[in-house]
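Engineer: Please find the structures below.
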Structure 1
Amino acid sequence: SQEFSLNPALSSPEFIADFSSHYSAAANYSDPGGAFDLYGKPFVCARLRRLLASESALTSVASAAERLAYTRRSSDLHQLAQSGDLADAATRAPKILRQFRSFLLDSVRPWLQRLIGLQLSDAEIDVTCSRYGRGDCLLCHDDRMLGRRVAFVWYLVDSGWSDSDGGALELLGAQSGDGGPPEQVAASLLPERDSFVFFEVSRQSYHQVAEVTSIDKVRLSVHGWFRFPRGDPAAAALVAEDANAKEAAASPFAHLEAPLAIDEDLVYRWINCAYLAAETQAEIRSSFGDESQIRLDNFLNETLVAELIDQLAGATWTRVGPLTQRSYDVISLDDVIANDRAPLIIELDRLFHSDAMLVILSDLTGLSLHYASSAVADADEANGDEANGDEANGDKDNGDAGPAKRRRLDDAVAENSDRLPVGVCQGEFRRWRRGCYTLVRDSDYCGQGDGDGGFFLDAVWHCGCTGWRETMGGETHFTCTADTDGEPLVTVTPEDNCLNLVYRELDTVPFVKYLNANCAQLNSAGQFYDYRALYREPADSGK
């Protein structure tokens with residue numbers, strides 16, 4: 001049976017008094033003897049070195065943790081291997097790990113209470129082991145769940161872990177320092193063997209684990225939470241703040257707008273004419289009706305796409321957040337218009353926002369996004385004439401994508417623009433490179449909800465991604481909000497000049513998987529682009 005004890009240098013009355021004094025000051029401080037470091041902003045975090053008195057005890061725990069059974073976990077928020085709680089029978093933790101859990105509760109907890117002056121439960125503690133290998137990471141979160149009071153991690157990594165290995169614990173804060181949504185890394189703590197890091201869970205305790213980049217090292221740790229004493233009202237109050245303080249930033253897709261009127265020549269200039277032929281549209285509608293999703297290859301004019309990629313590469317991009325929701329690059333269209341150097345960017349943005357695109361998407365999917373759609377008109381006529389068998393008498397296109405169809409589209413829009421409802425839309429260009437992602441917490445799936453759920457059409461078009469592989473990240477997963485750790489319902493992979501259409505309910509939401517260091521192999525810039533648009537049928541479309 002292994003006996004655990006604290007390093008005497010960390011448990012003496014003199015050390016406890018010195019540490020507590022500096023901890024209360026909530027300022028950056030490094031102990032001259034190297035025993036501990038304190039970080040005061042954006043929240044107080046402490047690192048104590050050489051937690052255990054015995055090196056052999058450390059080695060025994062590390063060896064047992066290496067042999068533990070781990071489950072690979074992958075979601076919008078994380079990618080890593082993790083054990084179950086060490087107290088759970090299903091985890092089958094070796095005896096020494098269960099003993100170490102008891103040591104944390106019975107010895108480390110009272111010592112920690114003296115260090116920081118907080119009361120912690122003497123009956124409950126959460127303890128888990130995690131392994132981060134190459135490409136693994138844990139994105140921005142604050143640890144706030146009912147009962148959690150102090151988060152901790154004890155590192156079992158090999159000695160000599162360096163910056164080039166990645167895997168740092170990063171403390172995140174607002175640029176202004178005013179406690180707003182996190183936007184930047186304020187402090188970075190590399191893993192150190194036998195170091196014990198902890199912080200109080202709070203509304204500001206946003207943090208993440210940076211991507212591990214080492215080829216052969218594993219970021220191994222024991223981590224978890226000391227809990228509030230039972231019945232402490234502060235536990236519920238901490239979680240209740242969620243409703244008042246979280247997710248202050250609006251999503252670019254939170255508000256859908258009426259479509260624009262454009263010159264129809266723009267449609268025929270950009271869109272592959274095969275997708276404007278009625279016969280092709282009917283085949284696509286049938287497939288989409290069965291699957292509620294489809295990928296349309298070579299959707300846009302290849303020559304224009306090549307020119308567009310050059311214009312995107314030369315544009316000015318800005319990273320958007322906050323990190324609790326998203327991290328990717330966007331273009332200011334106002335700047336593009338003002339500089340007048342990238343007309344194709346403006347053209348394509350207008351196309352995706354246009355009446356004409358809503359008509360075409362209706363023709364391709366059968367959705368009632370626009371009254372001028374031949375599919376909508378034919379469906380209405382079929383419904384009206386079904387009893388008399390008159391469906392075959394409708395106005396057929398026979399594959400024509402030329403002047404006759406243009407006139408019909410122009411005339412329908414002109415004749416009915418003031419009296420018939422149309423769908424709403426929103427869209428943006430995005431640039432994806434290492435470190436980019438979106439999270440399910442992003443509110444963009446809300447659109448202009450009417451309180452009773454509703455359905456949305458997501459359109460995602462990629463370019464500049466030749467050579468993309470799944471190991472790079474960057475795919476778009478659609479998942480149910482009730483099961484974000486489960487298998488995605490739909491996955492959209494980046495493929496050049498492909499338009500992906502996904503019809504989904506309000507509680508099925510998209511996220512873009514974190515792009516890791518492997519995307520440097522994609523091209524010389526290690527990046528690709530997409531245009532994401534969101535559409536919704538008019539409220540009285542009958543669907």
Structure 2
Amino acid sequence: MAGKRFWDRAQQNPTRIALIDPAGEAITAGALFGSGNQAVRVARARDVRAGDTVAALLPNCRELIELYLAAMQAGWYLVPINHHLTAPEVAHIVTDSDARLLVTHEWFRDLARDAVGLLADAPAVLTVGDCGFGDDWRTALDAQDDDLPDDRTSGGIMYYTSGTTGRPKGVRRPLPTSGPDENAGMYSELLRLCGISSSEDDVHLCTSPLYHTAVLAFATDALHGGQTVVVMDRWDAAGALELVARHGVTNTHVVPTQFHRLLALPDEVRELADISSLRYVLHGAAPCSVDVKRRMIAWWGPVIVEYYGTTEGGGTVVTAAEWLERPGTVGRTWPGAEIRILDDDGCRVGNGTPGLVYIKLGSEPFEYHGDPDKTAGNRLGDFFTVGDIGYVDDEGYLFLCDRVADVIIAGGVNIYPAEIEGVLLAHPAVADVAVVGALDEALGERVVAVVLPMPERAADPSLIADLLAHCAGHLARFKTPTEVRLVESLPRDPNGKLPRRLVREQVRAATDPAPG
């Protein structure tokens with residue numbers, strides 16, 4: 001079955017279970033094949049044509065997979081929208097992407113209604129469940145034929161960046177000129193680049209929102225590879241372990257926050273967990289502290305594979321064995337990729353010297369939709385950067401330090417929050433942490449750690465003293481936080497990404513510049 005696409009596999013083995021939704025319903029490949037074909041006809045009846053954009057404001061559900069299968073064979077750009085955004089942010093993405101159709105869910109009824117109400121030229125709307133507006137998705141599909149549609153042509157995904165440095169921007173690539181049945185390679189590209197094989201004996205567990213680039217990419221790669229895809233609608237550490245055991249999950253994609261929460265489970269839960277079916281566990285999307293990863297490898301073994309990539313492209317990959325020899329690395333470039341470390345003048349720096357990480361553009365160059373200045377601004381010849389700082393060792397392994405926008409400059413010295421956060425996360429009382437710079441009259445900035453304690457640990461002055469002492473024992477004095485603030489929550493999104501800018505603004509709003 002090598003080189004097959006979902007449509008081929010579904011026609012050859014329609015009774016195979018392709019998807020298990022969050023409610024536990026098993027959906028066959030034949031059923032998904034038919035509903036994906038119906039979705040093409042439903043959108044075309046609403047004047048959606050090849051090259052147009054369809055937006056999805058949906059939870060993790062079968063309808064999102066159906067819409068994906070439709071887009072990939074009808075030549076549309078599919079735009080998955082983060083349902084944790086505000087109505088103005090959703091409206092911005094719908095408008096900016098030129099979406100001709102919005103598919104949403106009754107869970108997000110108010111958000112969708114408010115967003116559509118802000119649009120001067122609203123697209124057609126289809127709804128899953130009762131939203132009180134738009135046409136019902138399932139009713140519309142049931143009225144259409146379910147065989148392969150005519151005029152099939154390859155589509156693509158236009159993901160929107162997380163907007164940590166401004167409004168989200170769509171990352172748009174040219175659509176393939178060949179049809180979906182000639183694009184077998186692109187449907188398993190990520191798994192192949194990470195050195196991972198796929199077969200109909202495999203089971204993939206989707207643990208995070210499908211609007212996230214890597215989550216949808218790995219889940220749909222698995223789908224095209226013939227795997228059964230098990231979908232969670234929200235993360236639960238104990239629940240994920242139960243699904244691994246129940247379905248014999250062979251692979252999954254997680255983020256470091258999920259590792260941390262797995263490690264926080266009671267010892268008896270972790271000891272009884274049956275993870276023997278796991279062959280590989282991919283992780284990325286956010287920095288992972290050395291302590292957390294070391295403990296996960298000790299528990300789950302050599303199945304853990306880390307990658308570094310961005311919505312714009314990538315990247316690197318590293319196995320557990322390689323990582324244990326070089327703790328903290330995100331790996332070496334995967335086939336066809338190239339990375340350069342450059343200084344502020346665009347000159348290459350030596351091995352071991354931090355600089356801006358530039359990644360070579362792939363065979364399908366991207367643009368930021370509607371923003372040529374931003375597109376040009378992150379380019380240097382055939383390379384692009386998203387603002388990550390890192391260095392390469394003598395063997396070509398990449399180590400990331402931080403993002404340019406997050407670096408704290410205290411007394412002219414660059415301090416990388418990720419390093420301090422890694423130290424604090426190694427403390428057993430810390431559930432989560434964000435390190436930011438507060439304004440300081442003498443130094444320019446000073447280091448502040450915003451800490452979410454573990455539920456069982458009292459948030460009192462003794463904890464602050466413990467954390468400061470812990471940092472002093474592991475960090476140079478200039479890196480040690482001058483202040484620790486204990487909070488009840490941090491604004492980390494389900495993908496594990498932390499909008500550090502928001503934390504920094506909150507800290508600075510509550511802090512007068514410290515006198516020199």
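Each reported figure results from applying straightforward, stated rules to the coordinates on display, with no laboratory input. Note that this is a predicted model, so its numbers are computed, not measured. Cβ atoms are built from the backbone, for glycine too; each structure is taken alone.
Engineer: Between 1, 2, which one scores greatest on volume of the Cα convex hull per residue in Å³?
Structural biologist: Numbers: 1: 179; 2: 157.
Answer by largest value of volume of the Cα convex hull per residue in Å³: 1.
Engineer: Name the one structure among 1, 2 that FRET efficiency 1/(1 + (r/R0)^6) of positions 285 and 317 (r between Cβ atoms, R0 = 25 Å, to 0.05) of 0.10 was derived from. Could you put the intermediate results ahead of the total?
Structural biologist: Details: 1: 0.10; 2: 0.95.
Of the options listed, only 1 reproduces it.
Engineer: Between 1, 2, which one scores greatest on mean count of other Cβ atoms within 10 Å over residues 101-108? The partial results should precede the final answer.
Structural biologist: Details: 1: 17.8; 2: 22.2.
Comparing 1, 2, the top value of mean count of other Cβ atoms within 10 Å over residues 101-108 belongs to 2.
Engineer: Name the one structure among 1, 2 that distance in nm of label points 7 Å out along Cα→Cβ at positions 5 and 309 of 6.6 was derived from. Walk me through the numbers before you get to the answer.
Structural biologist: Values: 1: 6.6; 2: 1.9.
Derived from 1, not from the others.
Engineer: Identify which of structures 1, 2 gives the largest calculated value of FRET efficiency 1/(1 + (r/R0)^6) of positions 13 and 141 (r between Cβ atoms, R0 = 41 Å, to 0.05).
Structural biologist: Numbers: 1: 0.70; 2: 0.95.
Across 1, 2, FRET efficiency 1/(1 + (r/R0)^6) of positions 13 and 141 (r between Cβ atoms, R0 = 41 Å, to 0.05) peaks for 2.
Engineer: Follow-up question, since we're still on this one. Work out the source of 14 here, i.e. which of 1, 2 gives that when relative contact order in percent (Cα under 8 Å, 6 or more apart) is computed.
Structural biologist: Working: 1: 14; 2: 10.
The read-out was computed on structure 1.
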